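What follows is calculated from the coordinates using simple rules that are stated; it is not laboratory data. Everything quoted here is computed from the prediction, not taken from an experiment. Cβ atoms are built from the backbone, for glycine too; each structure is taken alone.
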Structure 1
């Protein structure tokens, strides 16, 4: 992609904010998300800048990849585009709701959303078209939109919580919300969203990738996961060469060295954690990898 693709608009905290007109908002789902009709990303880039995030690889240029977490691109015509695309879908599929995964390479509730409200506008539009929708986030800001979420009929909310230890969270994703705030958000959503004949609402906690959890935090973490209908786990990366691809090599090495007690025996820790989930969460669906990200 041509490196000159976006125009710097301003600073938002420590984040460079760019704007760009998009040609489309709904992207045909392929690969890992092929069970959906579309993926939808209201923004490009992510202010959370998690050290392990694969989405850094889709940065517009090498400099922005290096600065992952320090920039975000606002798709300024997102809502107008989406309305046209949904009308087109409805015309071609009058009796079928699209399956949409929001989002695959950004967080729809990253901090800039508090001001721009693009995700909120999208949800308001979805009320008219009623897609089968999955919202993937790590942000408690999603609770802001309870009034709109209540009006969606087919909804799965995926909350990313890859570790039960706050100290680990701060090492791997220091710009992201606390673990406590994420669990609190899921609790508020679960007990305020309707689930009846008209509203099918379900909750997933994605422990992906599975990061270290300190032994003293593990039992409490698993107990908290009981709030979900489904827990998805996935190992760090299948190919070790891709580990922590959003970080510099030096940063990646430092983080892994700090948790060598885990990564030197990663397979053993993964299997042990999975066994404990299955034993302690008998009423929760435990799924590994790709199948866990399905709507159904």
Structure 2
């Protein structure tokens, strides 16, 4: 089996924000066989996280590029630690507060010829579209409302105080959806108390697309007209994700095209996002190796 990849990403501001604190990037590390996607969502209560999200994303891509394509995957902490060190250096040079790096960090990258690693520091949504068009969704949330950011590893005392106050407990919810009917097939939920990132390994032969979303996809509302007043009703985030994933083509800037159409759809249907939204995706195209006839 031969594989070809295409990557793309996009992000835009939420209704209640004055500046977008999300950022997303994509590309290839070494060649067309090493695709990656990265996104970061800055914490609204920390200073200058719009800049920090960009620095953290760029630092991670730089750290990924240091990996030898021929070496086995050494674990998500290997280059995320390097990325954080580089990001802190950049903040010092730019005289930015260290807390500007308080941001989620989600990324997907090929770790060998057959597997893609999906990792989430903090909260967000991971999506895999199977070859049979079933969609697998993983939603990662922190009940406290305070995600455990990678940046807390820069200051162990700060990390200790954070866990003492908010805990490191997170909820992992899995959905399996048939896209053509939007029918929910299975759902499972569990809670875990870990200070390490969420990571899973995806055999690409079974999938045609992997995608990442910031938790802004959970913030969509629909403006409704009642008999005496106008009110906002929360949208089902699964409906939002399915609409955002309704690609007509995976060629070129397929995520940017889809987001543009999605925003038009929202405008026409009085739907809006309170929080910033970012999305990044890798398309996996498969090509059978022809038999060689002697």
Structure 3
């Protein structure tokens, strides 16, 4: 356990589950960049203690310099490009159209890989066995690769003047994952009264919402190892904000309630089902106990 002063201190709102898991993502990356880094929650902040060169500025630089891709092979990517250019041939050759659609599906759905300054594989949303796909908030026809790239670009473009500005909102970076519980009704056509999608084809009609790209991207990363405990058949998910310095391997067990840690605060939240396929994280409240609704 680290006894030195923390290298990173960033404010956190524990009633926003997306922000909690984004802090978990910060710790995950810090431990990969500076092995042995430990993190904990205290007095409205998330703290990370690591080696001398561990800092929020350096972590953001490393993350911004990384490359976001998926696990498609180079041959599959080239083949998809070729098929996309064969519009007339596809019209008279159904098998080519089927092949293109299959490759497009892979492009949308395969695991995400960060490489370069940060190495990380993210495939929790493909994990039906362990329930990871439950937190897949985007629809099947949306591309996880496109969302991840957009949030990565938005994070790289942030002007971080203080730790709190790391969670800043920005406009026009693309559709978010909807992990940020502060988003409210921005992503729901039902809430707003019309769908943004038909308007996106023209710059004259395109409507761009705001999002917090660093929160969205880091929550996406954090959910690879850190997940809440589910209360069965209740749409309730519990997480614990551990309050002593811990490495990710131990902290993740406490975060999901697999291990108890003294007086560490516990919270619960629900998923908002906007449509059959689209979900959002709702704000968290202090844990109310394992009661049935």
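Tell me which structure, out of 1, 2, 3, gives 17.3, 56 once Rg and Dmax of the Cα atoms in Å, for residues 126-269 alone is calculated. Mind showing how you got there, number by number?
Values: 1: 17.0, 53; 2: 18.2, 54; 3: 17.3, 56.
Value 17.3, 56 for Rg and Dmax of the Cα atoms in Å, for residues 126-269 alone corresponds to 3 out of 1, 2, 3.
Looking at FRET efficiency 1/(1 + (r/R0)^6) of positions 30 and 222 (r between Cβ atoms, R0 = 35 Å, to 0.05), point out which structure of 1, 2, 3 has the largest value. Don't skip to the answer; put the middle values down first.
Details: 1: 0.55; 2: 0.20; 3: 1.00.
Result for FRET efficiency 1/(1 + (r/R0)^6) of positions 30 and 222 (r between Cβ atoms, R0 = 35 Å, to 0.05) over 1, 2, 3: largest is 3.
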